[in-house]
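For reference, the structures are reproduced in the following blocks.
No lab work stands behind these numbers, since they all come straight from the coordinates. What you are looking at is a predicted structure, and each value in this text was computed from that prediction instead of being measured. Cβ atoms are built from the backbone, for glycine too; each structure is taken alone.
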Structure I
Amino acid sequence: MRWFVVLLAWCFSSVGSAQQRLDSLFFKSDLQADLEALKKELIQSHPNPFAFSTENYFNKVYEASGYALDERTSLRDYSLIVANLLNTLRDSHTSIDYSQLQYLQMADGGYFLPLQIERVSNGRQRFFVKGDWEDKITRGSELLAINGVSVDAMFKHALNYACIEGDATEAQHAVATSIITICAGLKKPYAKINRVDVVDFQSGDTLSVELRAYQRKEFYRKRAEREHADMPFPVTLQMDDEHNLAVLRVSTFAPPASGKYRKRLKESFAQIKEGNYANLAIDLRGNGGGSSALVEYLYAFLDTAGYNTPSNVIGKNSELAASRARLFYSAFGDIMAFIFYRNNEDVQSFRHFASLPKGGVDTVYFKQPTRQLQQDVFTGNCYLMINGLTASAAVDFTNGFQRNRRGQVVGQQCLGPKTGTWGNPALYTLPRTGLQVSIATIRYNYDDSFSYDRMGIIPDHWVDCTPADLNLERDTQLEFILNLLKEK
C-alpha cells in the first residue's frame, strides 16, 4: 500500500488528541533531542533517504536547524524547521503531518478558516477563491490577504512546508496552494471573525470580507457533512452521450472497502461497454495514491495484456515499518497470508520484509500481471486527467498509461517521476514535542533500471484555468478533451 501523505484542507482524516498547542514553548535542549531522534529514525527506517539529495547537504541543513533554535522556541516555529529539514530529502512520503498542524490550530478553543484556493499562473502567479463555507466571496475573486498577511507571503510560507517528489516543482506549488489556509493560520492565528481581502470577480472592486472561522467540533462535523455530500464514493461514472464519452472519476487507490471498490470499477466498465462508448476519460486529479494492486486492477480494464506494477519494491525492516503493518509481524498474520494470499505479490512482499532483521534491506520483484476478461476490456480512445495532487500510486498509473501510449494525458505536472516513488509512510511522533511526521519505508520502482529520475511526469497537454472558469465552475480539463474529440 502506498499513499501520499499530503492531506488537503477539504479531506483531512481526523487525528488523535494533541497534547500541545502551537504556541507552547520548548527548551532548546528538548528540541535538539527531537532533531536527533528524527535523524536517527530516518536513517533506521527509510530505505534510501539520500536518493534525491545528498547526505552531506542533509547534514548541513540538520546543523543549521540546530543553530536556528532559540533558548525557548514555540512549536509553531519548530514545525517550520522540521518541515524544511524533511523537504531536503525531496520525498513526498517523508513529510510533516499537515493534518496535525491544522488540528493544533483548533486546540483549546482555537479556530480554522476553510477557504478553497486555486493558483493560476498565466503570465504571473495569482490566487483565486474557489469557495468558502459561508458563501460570502464570489467564486473566481482574487485573494489578496488574510488578516493582513498578503497571499504572496502566505504562499511563500506554504512552500517551506510543502513536500516535493524529486524535482516536481510545479506539483509542489500545487501542494503549497492546497495548504495555504493551514499556513496562514501558522503565520497569524485565526480569530472567530477574520478579514479576507479580495478583488471581487463581478465588480472588480477591492473588498474586505469578514468570514467566521470554525472551532474543532463544528469544523469536523461540517466537513464530514460536505464530504458525504460531495464525494459519496471514490469511483463515479458519468456519461456524455452527445460526445460519446464516459468519464470515470477515481479519487483514491486506498478505498475503505476494496471489495466494493473493485465491484464498482467492474460495473462501470460494464456500463461503458454496454453503452458502446468510443471514448473514455479517467480522472485522477487529487488522487493521492494507495494500493498498487488496485492500480493494476484499474489499468487492466484498458489493456488486454493486463498490467504488472511495480516492477520491484525495495523495503527496509524497522520498528517504524512494523508499526504500520503489525499483522505481518505476527504468527497469525503469517498463517493468514500463507493460506489466503499466497499468490498475492503485495502481501508476500510485506511478509518478506517483515522477516528481515531490523535494518535489513532487500528487493522483491513483481512478475504477475493482473488481467481482466477480454470482453471486459475497453479498447477505445482514452484520456487521463491529472494535476499536482496526483501522487504516489496515481503517479504509477499515470506512468503506465503514458509509457504504454494508452492515450493522451491532460492537466498539470503530477507529484512524481516516471521511474518510481516512495511509499508505505509510517507515522512517527517526535518524543519531546509530540510533533508528527511521516517517513517512507519502501521504494516502488516502475522498471528494473534502478534509475531515480527526478522530474515529475509532464502531461501531453498542459491545461490551466482562469478566474472565469472558477466562477462558472467550469472543468477546463474535461472541456479540453471535448475539444480534442471535436477535432477528431
Structure II
Amino acid sequence: MAERAGQKIVVIGGGVAGLAAAYRLHELTASRQFPIEVILLEAGSRLGGALETIRHGDCTLECGADSILSEKPQAIALAERLGLGDQIVRTQEQFRKTFVVRGGKLIAIPDGFSLMAPAYIWPILKSPLFSVGGKLRMGLEPFIPRRQASEDESLASFVTRRLGREVLERVAQPLAAGIYTADPDKLSATATMPRFVEMERHYGSLVLGLRAAAKKRGAEARGTSGARWSLFVSFRRGVTTLIDAIATRLGDDIRYNAEVRGISRTDSGWRIAMANGDAIDAAAVISAIPAAPVSRLVEPLDHALASNLAGIDYASAAVVNLIFRTADFPNPPASFGFVVPVSERRKIIAGSFSSLKYADRSPANLMVARVFIGGALQSAMLTLDDDALIKAACEEFRALLSVQAKPQFAHVRRWADSMPQYAVGHLERVKAIRERVATLPGFYLVGAYLDGVGIPDCVRHGETAAAAAFAHIRGPSA
C-alpha cells in the first residue's frame, strides 16, 4: 500500500548530500512556516556515505575523507547552524608539508608548489625532486603560449603542455591520485583543476597566476607545499560529527535499510517503490545516491538521462588505518603525509599522519597513520584480502619510513566504486544530465558525480536541491 504524497519530499540516500538536503528542508519548513513531511531513505544501516570516523581507545581514526575545505563555505556554514562552530579545528601549522616518493625516499614538495605548478622558481632550483632538465622546462612555463582551443583536455595533457612530463609524473599524477584516485590521462583538466585552466586563460601562465595569487594571500603562501593546507578544517572528534548532528535533528525522518527499487510518475508527483514491497507517494524526490544506481532507477523515465549517468565511471579504494607508537618512527615525519607516483611501482598511492594533521587525534606516545591503496591505476591491489592490505601498508612504511615495529592496531575500510571519475568532457555530460532532469518536474539529482567531490560541494548540491524542491511544492512565493 502506498503512502500518500501530500506535502511530502523523499530524499534517497543518507550520504552527506542527502543529509544536507533533508536538513535544509527542515530549516525551510520552520522558517517559512510551511509544513512539509521529509523522509530520508537509506539503503544501509549507517549514514554518511564515504565518511566514517571510528574510535580505538583514545585515538580518532578517519576511514574516509578527513577534512573540509573552508574556502568553500557551505559545509562550515551548515556546521555553524547546527551549533558545531566551537568544535571546528584547523590543521597544525608546523606540519603543513607534503612529501612525494622519489627513488624510494621521501622528498618534500618545494615551498610554493601548489598541486601541480610552482609560484616561485628558487625553491624548485634547490629541490632534489626534479632533474636539471625538468627544472629548466618549468622555468620556460611563462613563455609557453596559452592554448587557443576551447575544448576540454586531459589533466596529463594540460600539465605536460604547460610544465613538462616530469612535473606530471613526479607531482601532478600522485597528487591527482590522492584527490581523485584517478588516471590523469583520462581526467578532465577543466572539471578537476578549473583554477589552473583559468590561470592559463587569464595570465597566459600558471607560474605568473600562482605568483599573483600568492601575493594576495601574503606570507601564509610561503612555507607550505602541495595542497593549501591552511584552508582545511575538521571537528575535534572527526568529520562524522557533522553527520551525527544532522541525524539527531532529523530523528525519525530517517528510515534505515530502506532500499529503493523503482521510481515512477503519478498524477500527484512521484511513486517510490521499495524493496520490501511498500510504496511511497511524494510531491518531490531528491536522489542522493551514486550515478550507477540512479541510472537504473531513471531508465524507465528517460533513456538519455540514464545513459549519461551510466557513462560516469567510478574508482575503488581502501583506507588502512594504523596505530604505531611514536617511538617506532626513527625519524618522526614532520608533515601531513606523502604521495606515491605510480612510476615508483609501490603498493600504495599515499600515506598520511592523522596525529600530526590535527591535534588530539591520539595521545602523544601514539601515531595514527593512514595508508591509501587502489584507485584507477592500482585497482588490482583491491583483490587482496584485508590482512594482505595491512601487510602491504606495513611493508611500505618499513621501506619508506624505516618503521620496523608492527602496528598496535590496524583497520581496513574498503570503498567500492566510491570515487566518480571526471573524465574528459565531464562538464558537458553534466550539462546534458541537468537538461534532462529539468524535464522531470519535482525530481532532483545531487551527488559527488556532478561537479565537486568534496564535502562542501556535496552540501551545496543537497541544499540547492532542497530549495528547488521546496519551491516546487510551495509555488513561486517560496
Structure III
Amino acid sequence: MVETPPSRPPGLTRRALLAGLGAGAGLLAARGLGTPALYAGNESTIGTDEAIRRLAVSLTPRQRELIVFPYDHPTRQIANTIAVIARPHLGTLLSPTQRAGVEELYLSLLSARGREAFAGTVAVEGRLDGCVLALYGEPEGGRTQAVLMGGHLMLRGGGDPTESAAFGGGIAYGHQTGNGHWRVPGNSFAFHGDAANRVYAQLSPAERALAVLPTPPHELVLQVRGAGGTFPGARVGDLSEAAQDELGRLLATVLVSYPEAEQARARDAIDANGGPGALHVSYFASHGFYEDMASFASLDEAERTRRGDPYWQVWRLEGPGTIVHFKGSPHVHAYVQVVRDPRRANVGETLATTSDGLEGEALRALLERTLRSATGEPLAFHSNEIPGRFCPGEITTGLAYSLDPYRSHVVVATIEGRAMAAPLRDRLAAAGTPVEESQRYRIATLEYFAGRPDLVGKPERVDTSALLLRDALVSHLRAGGLASATG
C-alpha cells in the first residue's frame, strides 16, 4: 500500500483515454462474441427518463409495491447484480407491453458497442425476462433512477444529473462463459482482460514488482476513497508513457459500453480526482495463469522465468473516487465505481462517522459484535471475506447494506467442539474461548456460513430467523456500535 502523492498532469494517458474510445469499439467488433446478438442491432427510440416514465405510468399497484422505492433507499447503494432486491423476474411480473418498455430502457442504458458486448450476458440470463428492476424516486416525472439487474449485469440510468457518481452509482457486468479456462474463451468481456494484459506488457521490471500483489480483495470492496487515501499497486502517473497510453486505452475499453454522456461524466469525475495518473493498477499472483492453468503464485522464480508472462485474469484499477475491479476467473464478474466527490458516495440515513475508516479484521470484529447484539449470544462467527469496507466519512444505511449484498439471514448454530471446522475453532480461540471437544456451543452467525462445513463445521441444529444482517448492522450502528470498533 502506498500513499498517493500529488498527481502530475495525466498527459498522454488522457489523450489515450479519449482516442481509445474508438479503439475499444473497434476491438470489440473485431473479436466476435460467439453468442446471439440479442438487441445488439436495435437502438432506443426514446431516452432513459422517458422510458422510465412510460414504464411507471403502466404499473399496477402490486407492481409498484414490488418495483418502486424511495430515492434514498439503502439498496440503491449495492452494486451486486440480482442480489439487491428479492423480487419476481420481469418475465413473470410484467405484461408483454411492459416488457417491451424494459427493452427500450435497456437499450437506452448502453451504447451500440455496449449492446453488442452485453448480448452474450442477456442470452445467458434468459434475455431481459430473467432480470429484475427497481425504480428509485418519483418515476412519473420526478427525480428517478432505474436499476436493471440480472445475474451478471447491473445497469443504472436516470436520477439526479448533478449526482456525484457517474452512472448514478456502481454498475456491474459479466458473462458465465469460459468457466475455469485460460483467458475465458468465448466470454463477451474477455477483451477487457486482453486490454489489461497489454498494460502489463508495457511495465518495466520495477513497475511490475509494484503492480503484482499476492491476492485480490473481495470483488465487492467497491467503496471509494478520497485523495488522501492509500491505494495498492503501481501508480499510473509514475509509469512509462507507453504504459500510461495503454492504461488510457484500457479505461476507454471499459467505458465504451455506455452512452457518451455517461462516459463523459466518468472521465470528468476521474479528472476531478487527479486524472488517470492518480489511479493505481494491480494484478494478482494467485490469478495469473499459464495456458495449462498453473498459477503464477504456485511456481518458483526459475519456472516463472522459463514460462514468461502469465495471463492476468483478475486485475484492479483504484484511485481517488474510482474503482474498476475485473474478476476473470472462473468467469467474468466486473464492477465500475466512479465518483466525483467520494464524500457524497453513500446513500441513505447517516448512522455514524469515521475519520480513519474500517476494513479487514476490524470490520469483521464489528460484524461479529453485531451478530452477538442481535441474538444475545456470547459467541459469534463471520468469515474473513468481507464484501465491503467503511472509508473515512459518513457511514449510512446504504453503506451498511453494501456489507450485506446477499440478504444474509442471522442464525444461531448449535455445534459440538469436535464437529467444528478449523476457521471457527481458530476464531473462537483467538477471541479467548478455547474449544473443548465434547462441549456444545451456540454460535451467532449467518445462514450461509452455517451451511459451509469448511468454515463452521457440522452443526447439530441451526435456529433460523427473519432478521437480515443488514438490518442488524443498521440497528447496531444506530445504538453507537461503531464506538467500540474505533475507540
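Taking relative contact order in percent (Cα under 8 Å, 6 or more apart) as the criterion, the top-ranked structure out of I, II, III is II, with the highest value.
When distance in nm of label points 7 Å out along Cα→Cβ at positions 104 and 424 is calculated for each of structures I, II, III, structure III gives the greatest result.
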